[in-house]
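Take a look at these structures.
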Structure I
Amino acid sequence: MWNEIPQTLLAGLTVGSLYALVAVGGALIFNAANFINFAQGEFVMLGGMTMASLYGDAHWPIWLAIPATLLVTVTIGMALMKVSIRPGSSRSTVSVLIVTIGASMFISGIARHVWDADIHRFPGFSGDRPFDFAGAAVAPQSLWIIATALLAVICLVLFFNRTGMGRAMKACSIDPVAASLMGIDVRLMIVVSFIMSSALGAVAGIVATPLMLTDYAGGMLLAIKGLSAAMLGGMGNILGAALGGLLIALLETFSTTFISSSLKDVVTFLVIINVLLFLPRGLMGGRLIEDAVHDDVLED
């Protein structure tokens with residue numbers, strides 16, 4: 001049993017890094033628009049599927065395939081923003097949430113027609129041959145996933161805490177009317193948050209697909225896991241979102257290895273439910289979700 005711990009830890013860190021990227025992407029939009037985007041997982045799926053087509057199948061050079069993948073995903077992210085919060089009438093958080101769930105189902109349906117129902121992947125950036133480290137077989141792509149998540153968290157923590165735009169985004173989510181009266185362009189902040197969130201999702205799909213594979217239906221499950229991680233860590237808290245992702249993944253991998261794979265999701269969500277019952281702001285004290293209404297400051 002003990003010799004399985006290093007491999008289980010590595011698997012938990014790798015999967016947790018992917019969950020963290022999804023959770024942090026959700027926290028980005030929450031920090032600007034104060035609502036949860038259930039289509040966040042579709043950005044990861046689109047990044048992986050597009051990269052698999054361009055880099056894996058069409059053999060585009062990687063320096064061209066990655067920007068093209070980012071462009072495709074960000075364009076769809078902008079379309080999602082226009083559908084969810086662009087219309088002129090005021091829209092509550094609950095209605096925007098429903099719109100993003102519907103958008104997730106629509107995107108996955110279109111993806112099945114554009115691609116197919118098969119599982120896709122492409123070669124790892126540093127090869128696919130694992131190497132041994134501390135008793136665990138390490139796939140080189142695992143290091144790419146972990147390093148990408150770590151870099152994203154560091155950059156976003158600095159962005160929200162050290163830059164004027166990051167602070168402006170937080171102000172927009174807390175009170176968009178007051179932020180607008182202070183001279184902050186609320187609409188611009190939301191546009192930037194969608195660009196960053198969709199690009200981050202695409203990056204997650206690009207680095208994760210060589211190891212974890214992807215298909216048209218994988219986005220919703222990723223969104224549920226990632227947003228659960230964000231709630232576990234504390235909504236709107238970047239470090240909390242990353243920590244929540246790691247905790248959920250470690251719970252999953254250890255319960256699968258040492259208990260039963262059939263109890264993986266049961267154990268995970270049981271812990272989340274208890275945390276939210278006794279710590280409604282999450283482990284790191286994020287903001288509670290309020291049924292705020294987007295006023296006309298979002299209009300042209």
Structure II
Amino acid sequence: MRILIIGHPVLDYVEYKGTTTIQPGGIFYTAAGFVSQKSANDKFYLLTCTDDKKDKYFSSVFSQFDLTYSQKTGLIPTVYLKIFDDKEREERFENFSDELSIKHISNFKQFDGIFINMISGNDVAISDLEFIRKNYHGKIYLDVHALSKGTDENGNRRFRKVPELKRWLNSVNIIQANEFELDTISHGKDEFEKAKFVLDSGPEILLITKGDKGVRAYYKNDTEIASVFLPAEKINAVNKVGCGDIFGAYFFYSYINNQNLTNALKSANKAGAIATSYSSTNYFINLKEDFDK
């Protein structure tokens with residue numbers, strides 16, 4: 001299997017319960033999720049950016065990808081995260097990276113799937129995504145992530161309706177959002193109406209992650225909107241960063257392999273839960289072993 005993963009890396013300063021930790025972030029988690037599932041016949045390509053100063057934080061995972069399409073940049077972004085138990089995180093960005101260039105990829109048809117995680121919100125331009133869609137008929141996965149947020153003059157991220165929303169939705173097959181992000185890509189008075197709006201706009205599957213409440217997948221069953229819900233796995237959770245990224249990587253890999261939505265959802269739900277038990281990014285190397293157990 002050949003999969004292209006697209007997204008910016010960031011260096012995270014994570015503040016939680018009075019302690020600040022410096023760790024790799026952004027596309028690092030998605031990449032770690034794919035690597036933990038990699039078989040001998042798989043080849044993963046990573047379109048991201050790296051710099052010479054912070055590469056040490058990412059090399060353990062990035063070195064397992066074909067980096068032909070990646071590019072060097074001056075400095076990768078730094079993100080200051082404040083994590084709370086009872087509300088959505090606060091984010092402040094420094095040093096936004098330029099959009100990632102796709103111009104050196106001449107053949108998108110070589111890939112069995114394309115996974116895009118909008119880490120910074122400007123990882124890929126809508127015009128470039130539409131170009132990929134025009135030239136690629138396989139599955140494209142989009143994690144909404146920071147596409148759902150604008151940036152004020154101080155670098156603070158704030159939720160907003162995604163500009164040119166219909167163009168984004170019309171260009172992907174599978175879209176992932178949490179409950180806060182869902183409001184930025186939809187219209188409607190309740191979750192079902194919002195899901196219907198999304199699915200009527202192009203995607204085949206909408207995944208809504210709900211933290212410790214679980215996850216729901218909406219999809220079209222002929223002309224009807226159907227859904228599958230899974231409660232969150234019971235686990236001793238100590239981490240709230242990167243879990244949705246692991247979820248997405250596991251769902252897409254499983255779904256591309258077997259086209260079974262329920263099985264892919266179970267796999268993703270389990271892997272995302274395991275990620276909540278990791279107190280350090282150093283433990284993500286154990287993800288495959290812990291998943292198999």
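No value in this document is a laboratory result; all are computed from the given coordinates. Here the structure is a predicted model, which means the values were calculated and not measured. Cβ atoms are built from the backbone, for glycine too; each structure is taken alone.
Annotations for the structure displayed:
- Highest-scoring label, criterion being mean count of other Cβ atoms within 10 Å over residues 42-49, among I, II: I
- Origin of the value 0.10, where FRET efficiency 1/(1 + (r/R0)^6) of positions 114 and 170 (r between Cβ atoms, R0 = 25 Å, to 0.05) was derived from one of I, II: I
- Identity of the structure behind -0.39, -0.83, -1.28, -1.30 (criterion: log10 I(q)/I(0) by the Debye sum over Cα atoms at q = 0.17, 0.25, 0.34, 0.35 Å⁻¹, for residues 178-217 alone, calculated), options I, II: II
- Which of I, II yields 20.2 [mean count of other Cβ atoms within 10 Å over residues 186-193, calculated]: I
- A value of 37 for relative contact order in percent (Cα under 8 Å, 6 or more apart), calculated from one of I, II, originates in structure I.
- Structures I, II were shown, and Rg/Rh (Cα atoms, Kirkwood Rh) at 0.92 was computed from II.
- Computed over structures I, II, FRET efficiency 1/(1 + (r/R0)^6) of positions 202 and 242 (r between Cβ atoms, R0 = 30 Å, to 0.05) reaches its largest value in I.
- Computed -7500 for helix-only ellipticity at 222 nm (-39500 (n - 2.57) for each DSSP H run of 4 or more, over all residues; to 500) - originating structure among I, II: II
- Given 0.80 for FRET efficiency 1/(1 + (r/R0)^6) of positions 82 and 274 (r between Cβ atoms, R0 = 30 Å, to 0.05), calculated: source structure among I, II: II
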